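Listed after this line are the structures, all set down as structure tokens.
Nothing in this text is a laboratory measurement; each read-out follows from the coordinates by a stated rule. Everything numeric here is computed off the predicted structure, so don't read it as measured data. Cβ atoms are built from the backbone, for glycine too; each structure is taken alone.
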Structure I
Amino acid sequence: MTYKYTILAVAYKDVEPEVEAKISAFSIRKIDETDDLTNYCTYGRQFDQDSRVCIYLDWYQQNILKYLGNGYKVVLLDVPFNSNEPIVKALNEIDIELGDKVLVIEHDNI
């Protein structure tokens with residue numbers, strides 16, 4: 001199977017601004033309240049990045065809600081599959097280094 005994108009949902013809280021900037025560098029959507037899950041999606045004639053974000057929000061909604069309820073912010077990353085390795089590696093390292101402050105809560109290749 002050929003993949004086109006790597007999708008990551010990263011939850012974080014109580015981090016330094018520099019860490020938040022690194023986590024958010026490739027984000028396509030920041031979610032810091034429950035309204036961000038429902039007041040965003042509109043489907044049109046084109047299937048673009050916004051359409052993909054709506055699909056990801058639908059896939060991950062329950063998990064995102066769980067982390068929002070625990071005081072986390074969540075970012076979605078949509079990275080081209082052919083260049084994802086350094087980004088995924090860096091996020092996993094931050095996840096390990098900072099423990100419960102940064103968590104990769106979803107990771108899919110599509």
Structure II
Amino acid sequence: MPECPRCHQSVSTQAVTCPYCRTPLKAYGHPGIPLHRADKNEYLCATCVYDDDNTCTFPQRPYAKECTLYCDRNRPVETKPTYTRSFLLKSWLRRNSGWFLLAALILLSLLWAISQ
């Protein structure tokens with residue numbers, strides 16, 4: 001379980017505020033928006049990816065102590081897996097197999113009607 005940054009008590013992962021000291025733990029009162037906090041004498045912008053590439057639009061930049069957009073530059077970037085053509089074709093056929101069978105049935109019906 002995570003702990004409160006102020007009182008260091010264990011809190012629920014879905015808690016919006018700390019039940020002991022009422023410190024906000026999530027941004028805008030929403031459990032799905034994490035609120036990142038800096039240590040006492042540091043700023044988040046010093047280690048943020050968005051500050052490095054100058055795309056940060058946060059008004060408190062470069063002295064932000066709390067931020068919802070923070071992304072640590074020391075954390076490795078996740079890359080999307082690459083797929084081979086055969087895998088893509090198989091997954092496309094699996095997703096669209098119903099349409100493929102319907103088109104084949106219509107084509108067979110047309111061929112049978114023409115041959116009669």
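Here are a few things to note about the model shown:
- Given 20.8 for mean count of other Cβ atoms within 10 Å over residues 4-11, calculated: source structure among I, II: I
- At a computed 12.4 (Kirkwood radius over Cα pairs in Å, for residues 12-67 alone), which of I, II: II
- Looking at mean count of other Cβ atoms within 10 Å over residues 28-35 for structures I, II, the greatest value goes to I.
- Which entry (I, II) yields the derived value 225 for volume of the Cα convex hull per residue in Å³: II
- Source structure (of I, II) for helix-only ellipticity at 222 nm (-39500 (n - 2.57) for each DSSP H run of 4 or more, over all residues; to 500), computed value -13000: I
- When relative contact order in percent (Cα under 8 Å, 6 or more apart) is computed for each of I, II, the largest belongs to: I
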